[in-house]
Every structure is written in C-alpha cells, then in structure tokens.
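Enquirer: Right after this note come the structures.
Nothing in this text is a laboratory measurement; each read-out follows from the coordinates by a stated rule. None of the values given here were measured: they were computed from a predicted structure. Cβ atoms are built from the backbone, for glycine too; each structure is taken alone.
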Structure I
Amino acid sequence: MPIMTKFGHWPLTKFEKVLFYIHKSKGNAMDDTVFTPNNLHHESVELFRKRDPQLRKLVSCPFVHMSELIDEIPSDIPGIYTVGGGRQVGKTTLLKQWMLKLLDAGKDPSDIWYITGELINDHHQLVRMASQFSEDRKKSPIFYLLIDEVTYIRDWDKGIKYLADSGIFEKAVVILTGSDLSFIKEARKRFPGRHGAADSPEFLLYPLSFRETLAVKKIFSTSELEDLAQSQDVSAKKMDTLFSEFENYMIHGGYMTAINDIALNGRIQPATFSTYSDWIRGDMLKRGKKENLLHEILSALVKQYGSQATLHSIASMTSIDHHMTVSDYIDLLCDMEVVFVNHAIMEHKLCAAPKKARKVFFTAPFIMHSVMAWLESVKKPYEESVLPFVADSEKAGSLAEGIAIALCRRKYSCFYIKAEKEVDLAYIKDRKVHQAEVKWTNQIRSSELGQLLKYPGGIILSKQKSFGEIERHPVIPLPFWLLNF
C-alpha cells in the first residue's frame, strides 16, 4: 500500500517506510539544542561573527587563511557536495567562513543550519533532523544544510540517499565533510548526478601550499608572487626570503595551527603535535586496527623514508607476518590523508606500474613530525625531534623530495621513474611525462643524475640559490619552482 506523504501517495520501500514512521512519530521531539553554539547566527549575525567557536579563535591568530574553496563551493545550485581533507586541516573553519559569506550576502540566517556527525548516532536520527529542517524551510527558495564529519554517523550514506531520493533535498545545498577520503568515493557512487548544474560536487581541502603560506604571512603581495613565479630575475634578498620560508615550511607543512604556534611562541607546542598524532591513532582504532601494529608500520615508513619499498620489505621491518596487513594499514592511512603512495610509472602507458616497488611519503612535513613525536615519545618534540631532523642533510633531502611530490600531485598525476637509476618525480602534464630530480644538497654532481640526463626536458630542483645548468639540464631553486603550485 502506498503511504500518504507530503509528496502525495507514494509507494515506499520497506526501508523507507521504517524511516517514514520514525520521522512521523518522533520528528518534532528532536532536541537539537546541542548544535546551538555553532548556529549563533539564528540569534544574530554579529553574535555568530564574534562568538562562534571557530570564528572567535581566528581573532587571536596572527595569520588567517581564506581558502579559495569558499568561492568555489556553489551557493545557488541545490545539490549534495562533499568537502574532504585530513583531520585538523581546517574543514570546520572553512564551513563557518562559508556560512559567514552567505550571511554577509544577505541570506536568511534561518535558512542555514550547521550540524556535526560527532553528535548524531545514526541515519535514522539524521533523517529526522534533516526532514524537520526541510519542513521548517518549505517556504524558502533555497536552504543550506552543513553536515560536518558525516562519516561519524552510522550508515550516513543510507540516510543521505533517502533524503535525496525522497525530494527532501530538492531545494537544499547540502555540504558533507569527512576526514576519510573514501567517503568521497562512496558519495560519488551513491549519489551520482545529485549536484544540479554545478561543475563538480567534490572538493578537497589541503594544508596550505608553499605559495599560499607566503601569501597568508604577507611575505609577498599577490602581484609579487605572480611576478616571481614567471621570471628568473629574482633578487638575492627575495631568494634568501624564499629559502628561509621554505625551511619553515619543512617544519609546519602549511598547517595553520602550526604556523600560528610558531608565530606566537617561536615553536610548535607539544599539545599541537599530540593533537594530530592522537587523531591518527584514534581513527585507526575506530576502524578496528591495532595501535601496536600501527606503531610498527609507521616506524618502518619513517626508517625507509624516500626509498623504494615493497609491501614485503615493509612487513619484514615489523612483526607482521603477512604483507596484505601492511597494505590494509597503508590504504587506510592514505584515505586519512596521512600518507600517499608514489608509484613507479609505465612511461608508454602514462600510468602506475603496480608490481614495482613504491615510495610512501607523508602528505605534509608536520604530519611526519607529529608521527615521529609519538614514535619517539619525546617531551619537547620541536626541540628534541623536529629541529635535529631538518638539520640532518640526508633526512632533509628526503623531506624536500616529499614536499615537491606532495604539492605537485595536487595538480598532476605523479610517479617516479625506476630504471638503472631512478628519477624522483615524473608528472603528467598535457599528456606528456615531465621529469624532475630533487637534489637538496650544497653540491650536485652530474654522476648523480645519470637517469635524469637521459631525458632532454628533465630539470634539477636544487638547494642552490641561483639558476644554472648541468649538461644542458636546467637547475632551478626548489622553493622558486614550488611557486607554481
């Protein structure tokens, strides 16, 4: 029998009937006051601006970042949109800044509601809340529902699919965030075509790039950065500044909390490191993983950092018997944006060579430093772990290589070349392979570039503060090259 809903007589599935009756019996009984501190705009926009948990913290920060995503996320096209990114990368702050943009543009405060999955048990509760909000806003031409950390909600995808299929989101701009990038893949599969006329329903929030860091810290103006990136006529003073800031980037990796810590205290606070390492451990435990095995695998990744490795070789450095266990842990760490895998390239196919050894890098230096602070159990991570690490020329070289690849892969598909000797970076641009070797050393010998020199267009990214050539291959200061990303 069809059930009479606000959409008329509609034959519902068994699952939908269950959700309908739950909503019908409990809809108005929901106590959503727990979300009030994050929705102070319902009382007044100025109160939201001054007292919101995230926005008020920005007032005391030396540096504040406004992501380009604030302008890229559609505000006038109903649909379901996802914002992914690692923990503590600033997704919640981004949502609050986006809300403030809507309010400043004159949107009705009552049409905007922020909720967090950390306080919602399951999809039944989510459906009740979203349905009630939709009912309350039925006279509005468009309304906005922001669901932060949606993956905390049990069976969240079932709830979102029901709400979309039932027409409850017909006039809604729904923003979902999650720290597990697999949720974006799930959303793509479960909600195809549910983003109206928007170009893309998916957005990724990263830590600041090197160039964004320079802009946020007002080291250079926007026009100066444009000019710097397009010309090799760089003064010695500006080049010194680029290198000095890159040395800082090798520590904070573009994480705003770490950047502001250094600005306020001259160091990154121990609590900041532990916050990041705690979420890695906590999220892995929630997925049924064991902390001791995580410790062993991360230790192995640090020891072979920047080197080619197989799952078997990583497993051999631990007490783990089967390499597939290592693969499972690394896959999860990739989904959480803790690490990424750089595969060898099959140059004739422009794709990864899955059977060859891979390289595993941390997505940002600060994540690596946080992990090492946990592995080493030091009381003063900044002084006892971070500074000695970046002062070690060999370790700093691997860190610089990881930074170059991590930033490049935001724009291009990246690999490395495995042959007689390797080439650190091979990226695909305009259907062509471009090669780059990172040499973060004071001296570069052509004998160390054997493989790169076989490619006419290969470049050398160096620690030298001047431009040059080695056997007709350009030598480019690495910090300068990173201005392109």
Structure II
Amino acid sequence: MEIPNWLLKQASLNPNRVAVNDGTTAYTFAQLVPLVAHRAGQIQAQTDQPRVGVMTHNNLAGYLAALGVLAADKTIVWLNWRLAPEELSRQIGDAGLDLVLVDDQLADRYYGGHRVLCSELTAGTAPAAVLTPTVDLDAVASIMYTSGTTGQPKGVLQTYGNHLASAISSSLNLGVLPNDLWLCVAPIFHISGFSILMRGLIYGMGVRLVNHFDAQVVNQILEDEPVTIISAVPYMLKKMLEDVQANDHCYSSAFRLVLLGGGTIDRATLNACEESGLPIVQCYGMTETCSQFVALSAEEAPYHLGSVGKPLFTTQLRLVGEHHEIEIQTPALTPGYLNQPAKFAAKHDGDWYRTGDVGHFDEDGFLYVDGRLDEMIISGGENIFPAEVENVLRQYPGIQEIAVVGRNDQQWGAVPVAVVVSKQPVDFQQLEAFGREHLAHYKVPKVYLQTDALPKNASGKVQKFRLQDLVANA
C-alpha cells in the first residue's frame, strides 16, 4: 500500500510550521524539501546500493542526511558511533554498505572505506533528486541494530508501515497538539530517538534536537523553550531530577510530560518526580516494534506508579507459560532480522511475537514488566528476576546504580551477585540486611561488588553480559 510522502504532505499542509531546530537554526517543512532533495541527489550519485549507513550526533547535518537517504528511496542503516571499529565493520559488512554518511564531528571515529562527510554531502554538485510523491508502507525505511544488552546485535528491519503504526498508536494515547515540540536528546541511531524524527514528519510536529545528554542543559531548555514532550530513559530521568532538586528548575507552561522507557525504574524515583512536579508517563517498547506498544496515559500515570500501562490501540498482548512471558501482536512489529530469518522465526510463530520479557497485570489490567526471561536466575529451584532485586536494593541510601546477575554455584546452581555504583564506600553487610527486610531470603544477593560505572549501551541499558566476567571471578 502506498500513501503520500510524509515530508511533501507536511510541506503542503503546514509549510510554515517549524519542523526541526537545534537551538540555533530552524527549518520549516517547506524549507526542508529542497535541502533534502539536494542531499538525496548527492546520495543517488554516490551509490546504486539500496542501503546507506548514517553515523551522526543529534544535529541538523545528520537529520538532513538521514532524510536525504529516505528521499533517495534507500534504506537508512543506523550506525552507533560509540561502537568499536570491529563492531562497526561487522555491521557495515552485514548490511552490505558501500556508502556511509558521517557527521563531521565524528570524522575521527570512522576511517572505513566509502565514507562521505555530511559537509561533503552538502557541498555536492549533483542534480537534486525529484522526491517520490508516495511511500510504500511495506518498504524498509530503516535498519537498526538491537542494543545488544545480552550479546550480538541483530539488524532489525523497520518498514514505513511499522513507523506509521507506532506513531498512530502513540498519538491516540498521548494526543497531538498543534504546538507540540518534542525534545530529542535520545540518540537518533536508537529507536527512542529516530521514532521522534518519524513522528515529527507524520504528525507535522516540531523536533528540538539536542546533540548529547547533559541534565543541566536539558532542564534549561525545558525551562526556557516551549518544549511539550521529552523522551528519556531512567538514567536521564534521575540526572534531570537531581538537577531539578539542586537548582529549583521550573519547566515552561507548555511542558506536558516525560515519556519514560528503556528499562525499569524504582518507585522512590517516581515518587520524587511526582513531588518535584515532573509528570512521568511510563511506556514499554523495543527496537522490533519501532518504540512503544504499551504505555500509560497522562491521566492514569500518577495513579499507577511502576506500571508501564496498557497495550496501545493497535496492540494485542498476552502472558504465556509458567513465567508469564509477554507476547504481542502489532502492525508496528518488524518483518524480520537482516540476514537472520531463523532467529526471527524462533521468536515469531507467524501470529504472536515472544518479547523475552515477563510480566503481570494488576486487577485493573495495567501491565508491570518483571524482567527478562534470559536474565532469570534459578537458585535452588527458585526463580529470581534481577529487576525485582535491583528495584529494592536501589532504595538503600547512597546507591546510585545497581545491577544483579547470576553466577554459577555448585550448591545452588546459581546465586545472585550485585554490582553497585556509589560515590561512597558501601557497607555490604548493611545492604544485605536491608535486602533481607524487603525480599525473600533466596533473592538476596550472596556477593556484592562495587565499581565506578556499569557498562551501558547507547540507550542507557546495562549490558549485563559484560558483567559476567567480573562476577565470575568475585
């Protein structure tokens, strides 16, 4: 099925509305058309391949390059500039790329072949492309490698139809207002960032790009500018909250909500946000669904702290098996993984998709995500979900971050081990005693380690597979 080209449609419907700005420069939807067409022409002159890599910060050069790839009728392959050269080479080879567009600020991060800097793209002299008036909803718009919290990332195919379904579901939950301005500080090579760019084109909504996350900078923008929504992960929210409490920020009257996803968060932080006047709307999604498929509404959020909400309008969800694994049906679901059909088939039976997460509903039908099935620790025949343990121990004074993983044990099969981050030395005996007050004894970690920082991916999720070597030798 084909529908009107999103950019051309917005240029017709809302020509003078600001589509994107970075705090210094702003472009309306009408102004975007020739800029994007020029870049699309340069891309078409550079490659005949169907896919083009993009490596960029959250800036206008990268935004225009990405839209240029789509306007050239090619697929964006998002590349995480934080990856090691070997990891980047693997993904570039997997996607069969012969052209990678690189943000000038990242020129020293990628020396591989077929590199074109965004400044070179802008300066190109090839004729501008004629933008295709429609988009095919079955065509793959983007490929995004999974965040890799448990191991080797997979290239997730994301169609225009997937992005559209996700955007429609989100709009029916959060609403779309004429003055909406969505702050995009989540990396645009991650779904939490790129989905904002796509929603901007679909809704006719402004996007405020922020190059990288700094809590003080973000809070100042929310105070000074008419931003209405920001997407954040727990790490970002905690840093924003600390700064709000320390510097008494007061967000502008336009501000509506923080859309929070990307992992579990403790109730103490949510309570503190409520006390500080930060409206939090929790959600649950993944790369494979082009962002959220479960979310709270702004009206329900204060009354269901800790819940990720209810399935959005286009989503069906069920809990399956002994551990209540979350399975879904949604038109936002990817058609598969690049070059790995067997891995997708292992998760998708043609009807329902296995998320790998486990959860439960409360009596009112609100979903709570309890953890990852592949992170579950079986100790002496008892099932332990690390997220539950982390949420309890995180409330102990002085704990900034904590991750719980399993370690093999001859007696129990496996035991939980806690890795903590704190500015001060932690009394592990007191921490263990605190755990025993709030958890069943078998859930309380048997070993504790303190470290300066937890390994995270670009979306702020802890990469627990990187902790396994650390705890194995503890």
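Enquirer: For structures I, II, calculate distance in nm of label points 7 Å out along Cα→Cβ at positions 73 and 449 and state which one comes out highest.
Expert: Largest calculated value belongs to II.
Enquirer: Let me ask you something else. Given -0.70, -0.85 as the derived value for log10 I(q)/I(0) by the Debye sum over Cα atoms at q = 0.09, 0.10 Å⁻¹, which of the supplied structures I, II does it correspond to? Numbers along the way, then the final one.
Expert: On the way: I: -0.70, -0.85; II: -0.61, -0.76.
Going label by label, the one that fits is I.
Enquirer: Could you tell me which structure in I, II was used to calculate P(r) over Cα pairs in 10 Å bins from 0, in percent, for residues 265-456 alone as 8, 34, 35, 19, 4, 0? Please list the in-between numbers first.
Expert: Details: I: 8, 34, 35, 19, 4, 0; II: 8, 29, 33, 24, 6, 0.
Of the options listed, only I reproduces it.
Enquirer: Now, a different point. Matching task: 1.8 is the computed value of distance in nm of label points 7 Å out along Cα→Cβ at positions 241 and 257. Pick the structure from I, II. Each step should come with its number before you reach the end.
Expert: Numbers: I: 3.0; II: 1.8.
Comparing all candidates, it corresponds to II.
Enquirer: Determine which structure produced the value 3.2 for distance in nm of label points 7 Å out along Cα→Cβ at positions 105 and 337, calculated from the coordinates; the candidates are I, II. Working shown, then result.
Expert: Numbers: I: 2.2; II: 3.2.
The read-out comes from structure II.
Enquirer: For which of the structures I, II does the calculation of helix-only ellipticity at 222 nm (-39500 (n - 2.57) for each DSSP H run of 4 or more, over all residues; to 500) return -12500?
Expert: Working: I: -12500; II: -9000.
The read-out comes from structure I.
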